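What follows draws every value from the coordinates through simple rules; no lab data is involved. If you're wondering where the values come from, they're calculated on a predicted model, not measured in any experiment. Cβ atoms are built from the backbone, for glycine too; each structure is taken alone.
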Structure P
Amino acid sequence: MNTKIAKNKSALEEALTQRILILDGAMGTMIQQYKLEEEDYRGERFKDWHKDIKGNNDLLCLTQPHIIEAIHKEYLEAGADIIETNTFNCQTVSLEDYDMQSLATELNLAASKIARKAADEYTAKDPSKPRFVAGAIGPMNRTLSLSPDVNRPEYRTVTFDQVKNAYREQVFALIEGGVDFLLIETIFDTLNAKAAIYACLEIFDETGKELPISISGTITDASGRTLSGQTIEAFYISVKHANPLSVGINCALGASAMRPYIELLSNHVSCYVSCYPNAGLPNEFGEYDETPQSMCNQIEDFLQAGFLNIVGGCCGTTPEHIREIALHAAKHKPRAIKA
C-alpha cells in the first residue's frame, strides 16, 4: 500500500479514537451567498459554451477556484476537522446535463488539490489537530433501482456498468488529487452506492492504493426509508461488505427527525457513525430556518447519548453552524466501536 495513504489512514483513524471529528457544512449554501451569475460560472475558458452552465457548482473549481478555497478555509477556521471536495455531481453521468462529461477527471483533480491545499495549510498551523479531505461522491442524478416512467417499471436510463464506470473515473481522480478518504454520500438508491463501492474496490485493486470508504445514506421522509425503499438497518446490511470506515445519515431531514435512525445505526454498526443533518426542513421558499443554536440544541442529544463519531452539517448549514457544533462536540466523548 502507498505509504502516504497508509499514513493518512492511520492519522484519520487515530483522530477518530480521540475525539468526535467535525465535518464541514454545505458547499452549495455558501456558493449561493456569492450570488454568482452565468458569466461567473463560465469564466474566460467557457465564455462561449453552447449551454447554460449556471448551477454547475463543481465547475467553479476551474472558473472560480479562489471562491471554493475561501469556503473551505471558512469551515476550517470554524473548527472543521474534515472538508469535502467540491465534487458532489462530478462524474460523467451528472455532467452530461451541461455536455461537460469530458471534464470529469480534470474537475475532480482540481477540486481535490484545492481542498488538499487548504487542509494542509491548517494542519501546518496546528499539527496537533490534523485536517482531512473527504473525496465527495454524490448519488448521481439517475437511479438504478427506480424507473423514471411510471408506465414502464422495468425501464432504466442507465446500466449498472455505466454508473460504475462513471464513478471509476471520479474515484481515480480523487485519489490522484490527494484525498484522505472517499465519502459516498446522500445515498437514496443503494444500488447506485454499490456501483460506487464496486468502482472504489476496482481502483484499489488496479492501482494498489487503498483509501478508507465512508458511506452516508439519506432518509427521505417520516417512513424511515431511503427513496428506493430500504430501512436504515437494511441499508447498512447492504453496504457493510465494503468494510466502511463509517456509516451514517445526511441531508433530507433535520437533526430532530434523524434521531431514531441514528440511534439504530449506533446500536448496530461495527464501524464509526456519522451524522450531518440539514439546518432543519426547507420552508416554503426552499430556505432553511434552523439557527446554529437551535440546530445544536438538537444535536446535543446525540452527543450526550454517545451516538456519534463524526458530526457536521448538510443543506443550509454555514461556518456559524459548524463553529457551534464543534463547541458542543468538544465536550463529549466519541462513540465506542462495538465489537
Structure Q
Amino acid sequence: MIKAEYIWMDGTQPTKRLRSKTKILEKASWLERKADLPKWGFDGSSTGQATGEQSDCLLQPVFHCLDPVRGGDHILVLCEVRDFNDEPHPTNTRAKLRENLDSYAEYEPLFGIEQEYTMFSGMRPLGWPEGGYPAPQGPFYCGVGADEVFGRKVVEEHLEACLTAGLTISGLNAEVMPGQWEFQVGPEDALDACDQLMIARYLLFRIGEDHGVSLSLDPKPVRGDWNGAGAHTNFSTKAMREEGGLAVIEEACRKLGTRHDFHVENYGEGIERRLTGLHETCSYHDFSWGIGHRGASIRIPLQVAQDGCGYLEDRRPNANMDPYVVTRLMIETVCG
C-alpha cells in the first residue's frame, strides 16, 4: 500500500490556507494507472467551502509527485476542489486559470515565482531576542553566520525535499529581515509554476512541523522599519524572450499600469501594509516601472535591458497571494 497526501486550498477568508489528508492506495494498482488517481470527498463545512446541509465537496487530483517526507513510493497529490454538484467550486481559482489558458497559448507565457516567508518561534520571528529587536537591517540579506542567519536547517531540508519531489526550484536566499527567507519556483508555464509553488508551500509548512517552527506568509509580519514579505512574479512571453523583446516588455509594463488598481486588489490580503513606498516597494497608490529599480512596481532586470530581451518582474504580489489569480491576471492584461 502507498500513502497519497491529498492537498488543497480551503475557503477561509481573508487568506486561504492549505489543507491535506491521507488516502491509502493499493500500490500495484497505482503503479499501473498513475493517471487515474481517484476523486475523494471532504467536509467542506469545516473548511469554509460548504454549509452543513450540503457539506460534501470533492477533491479532483490534478498534479502529483513523490512525497519526500514519507519517502518510498508515497506521493503528494494536489487537488482542485469541486462542489456538491461536481462543478468547480467558487474558491477553485485554478479552474479559472486552466479554462482561460487555451486562449493565450500562442503567447507561450512562462512564470517564475519568488516566494518569501518568515519563520516564527512562538510569537517572535526566529532568531529575534526575547523582548527586543535584532540589529537593524543590513547584514542579514544573503548573510552567513550564526548571528546573522536563522533557520538554515529548515531551509536546506526544504530545498532537498523540493528537489527530491521533482519541483523546478531555481534558488533560495536569506532575506533582508532576520528569520525571513525566499525560494524561487520556475520558470514554468502558468499551471506548472502555480502547482509546484503550492506543493513547495505545503512542504515548507510540513517540514516546519518537525522543527517546531511555524511559517508565515503574512505580507508585513513585523511592523516598523522591517521589510515585508512578497512573491515577486517574473513573467515573459515568447516575443519578450526573442530578439527585440525589450520593446515588448516595455509595452507590457504600460499595459499593466492601466489595470494597476485591479491587480493590487487581487494580489493578496493586507497589501496596503506592505506596499508603502518604503522597504523596496512602490506605494500601492502608485504605479511605476524601471530598469533595475527595486522601488518600482515592475522591475526590468539590468541583464534583460543589456540583452534586449527576457522577462519582467512584478514586485507587487504579496507572499500570501493566490498564484492562480496572479498569473491569470498578468496573462489577461499583457496578452489580452
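Can you tell which of P, Q yields -14000 when helix-only ellipticity at 222 nm (-39500 (n - 2.57) for each DSSP H run of 4 or more, over all residues; to 500) is derived from it? Provide the component values of the computation, followed by the final result.
On the way: P: -14000; Q: -8500.
The structure behind it is P.
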**Item:** Top of P, Q by distance in nm of label points 7 Å out along Cα→Cβ at positions 93 and 205, largest first
**Value:** P
**Fill in**
The value -0.43, -0.81 for log10 I(q)/I(0) by the Debye sum over Cα atoms at q = 0.13, 0.18 Å⁻¹, for residues 213-316 alone, derived from one of P, Q, belongs to structure P
**Item:** If mean count of other Cβ atoms within 10 Å over residues 45-52 is computed and equals 11.5, the structure in P, Q
**Value:** P
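Just checking, which of P, Q has the largest value of mean count of other Cβ atoms within 10 Å over residues 149-156? Present the calculation step by step, with values, prior to reporting the outcome.
Working: P: 9.6; Q: 17.8.
If we compare mean count of other Cβ atoms within 10 Å over residues 149-156 over P, Q, the biggest value is for Q.
Ranked by relative contact order in percent (Cα under 8 Å, 6 or more apart), which of P, Q sits at the highest value?
Going through P, Q one by one, relative contact order in percent (Cα under 8 Å, 6 or more apart) is largest in P.
For which of the structures P, Q does the calculation of log10 I(q)/I(0) by the Debye sum over Cα atoms at q = 0.08, 0.14 Å⁻¹ return -0.34, -1.15?
Numbers: P: -0.34, -1.15; Q: -0.39, -1.20.
Value -0.34, -1.15 for log10 I(q)/I(0) by the Debye sum over Cα atoms at q = 0.08, 0.14 Å⁻¹ corresponds to P out of P, Q.
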